[in-house]
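Some structures are shown below for you to check.
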Structure P
Amino acid sequence: MNKVLLEIKGKIAIITINRPEKRNALNREVRSELYKIMKDINSKKDIRVAIITGKADSFVAGADIEPMKDYTPEDAEQASIEGSKIFTFIEKMRIPVIAAINGWALGGGLELAMACDLRIASDNAKLGQPEIKLGIIPGYGANIRLPRLIGIGRAKELIFTSRIIDAKEAERIGLINQITSKEELMNVALKLAKKIAEGPIAINFAKKAINSSFELKEDDALRFSSKLYGELYKTHDTKEGIAAYLEKRKPKFKGE
């Protein structure tokens with residue numbers, strides 16, 4: 001059975017972590033399949049948005065703990081490097097990625113959600129970084145991404161205490177963008193994805209520009225943003241968007 005499922009709906013790719021018997025916990029097989037699928041999606045120009053979710057009642061309940069009992073320090077470091085590489089790839093994909101959090105998003109699961117650009121959660125979702133309870137720290141990027149999203153103080157509190165929060169609190173502190181019912185979660189995620197998919201290629205450029213603000217010094221990030229702004233004027237969508245505005249009509253974007 002495939003541990004990661006892929007469904008294409010027009011310009012939207014839906015990726016489902018498919019290990020419900022383990023609440024979709026991440027192991028090497030899941031990570032490998034996810035990485036392969038995300039690389040394939042990123043290479044397809046007709047795909048404009050991706051949605052990541054989990055099978056059944058969990059998004060991803062964390063990493064698979066069983067293999068970790070036999071880790072050497074070198075094994076642990078390598079697992080962290082591999083997981084971080086995959087999540088960084090997702091973060092830097094050319095297209096926006098939406099996390100549809102349909103239940104438990106703990107440890108590596110929350111780290112996966114944070115690597116996505118937008119996060120929508122069902123009202124029964126539970127989120128947290130409980131690694132400290134195991135005597136370890138988050139290994140796939142939460143130490144960097146969580147403070148960026150909710151601030152250093154709140155991030156330290158959640159990581160130090162292993163506290164699990166509900167969707168309402170996650171929205172209040174900026175960890176997720178929106179809450180909806182479990183029944184409507186995928187409909188809401190698809191509606192958002194369709195809106196983005198119908199937009200211009202400028203959305204992809206905006207993602208690059210925003211990400212650069214975390215990767216570069218301010219002056220370098222501003223120069224990079226200006227370069228991207230200029231590059232957009234080579235595209236069909238920019239010419240079409242400006243022409244449509246001046247002609248008082250709806251633009252016909254092609255994503256190129």
Structure Q
Amino acid sequence: MLEGPDLVAAALEAHAEVEALYVDRDRWGESPTVDLVTRAAARGVAVYGLAPEVVRLAAQSTTPQPVLATVRFVAGDLAATRLDGLVVVLHDVQDPGNAGTVIRSAEAAGAGAVILTGHSVDPYNPKTLRATTGAIFRLPVIVADIEDVLARLRRDHVPSWATVVRGGQDPLAADLRGANAIVIGSEAAGLDASLVERCDGRLTITMAAGESLNAGVAASLIAFVARWQSQGQIDASAPPSLERHD
């Protein structure tokens with residue numbers, strides 16, 4: 001379920017399979033509700049007017065929006081997705097706001113895909129959806145097993161970078177141009193040591209103070225470093241030697 005004009009508009013613009021639109025009948029004539037109803041009806045989407053109290057019961061947000069929609073999602077397929085450019089792998093990231101922020105930032109930075117593994121939050125969690133601000137309709141978002149992801153990266157010769165609190169290479173000094181995968185761990189514990197060892201390299205964001213950044217901020221920073229390097233705005237150093245830890 002989508003809540004609010006912005007998410008519904010993003011779904012319509014991306015030609016997602018919108019099954020039905022539900023509108024607070026007391027706010028039917030408001031803008032941009034009128035435009036969404038017109039666009040949905042033109043595509044043959046069923047539109048229903050609901051009593052305000054029904055909208056409040058159906059909505060997940062504290063302040064209900066006047067427009068809701070149900071959309072059929074097609075799960076992303078790891079085997080069918082090209083892993084070119086930057087790939088962001090979220091492993092055991094359970095905060096829906098963080099996951100949504102990563103998806104939004106990954107799209108903004110031009111990443112190729114976001115992959116959720118382990119016990120990560122459902123990318124279609126209502127809070128995650130809202131945090132993506134519609135990016136989830138435009139960027140491949142895949143749920144997969146971490147073993148399958150690592151195997152695919154190795155098969156396609158895509159370097160994998162584990163993000164660690166200390167002891168890793170500064171992202172500014174690493175060569176993140178082209179195909180690369182960054183692996184972000186859970187908010188509480190980060191990445192398991194065994195998973196870190198199986199990645200090709202390690203990245204640590206240098207900070208002036210503090211222990212660590214949350215998953216959403218860390219992934220966003222690295223994603224934009226990769227973008228700026230690819231655009232030549234940051235001179236990447238000589239490609240580091242990636243020692244494999246098999």
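What to note about this one:
- If helix-only ellipticity at 222 nm (-39500 (n - 2.57) for each DSSP H run of 4 or more, over all residues; to 500) is computed and equals -14500, the structure in P, Q: P
- Value 16, calculated as relative contact order in percent (Cα under 8 Å, 6 or more apart), assigned to which of P, Q: P
- Value 32, 20, 18, calculated as semi-axes √(5λ) of the Cα gyration tensor in Å, assigned to which of P, Q: P
- Mean projected area of the Cα convex hull in nm², for residues 71-174 alone - highest-scoring structure of P, Q: Q
- Comparison of P, Q by FRET efficiency 1/(1 + (r/R0)^6) of positions 31 and 199 (r between Cβ atoms, R0 = 41 Å, to 0.05) - largest value held by: P
- Winner on distance in nm of label points 7 Å out along Cα→Cβ at positions 215 and 231 once structures P, Q are ranked, highest first: Q
- Taking FRET efficiency 1/(1 + (r/R0)^6) of positions 135 and 191 (r between Cβ atoms, R0 = 35 Å, to 0.05) as the criterion, the highest value among P, Q goes to Q.
- Origin of the derived value 18.0 (mean count of other Cβ atoms within 10 Å over residues 87-94; candidates P, Q): P
Every read-out reported here was derived from the displayed coordinates using simple, explicitly stated rules and does not represent laboratory data. Owing to the predicted nature of the structure, the values given are computational and were not obtained by experimental measurement. Cβ atoms are built from the backbone, for glycine too; each structure is taken alone.
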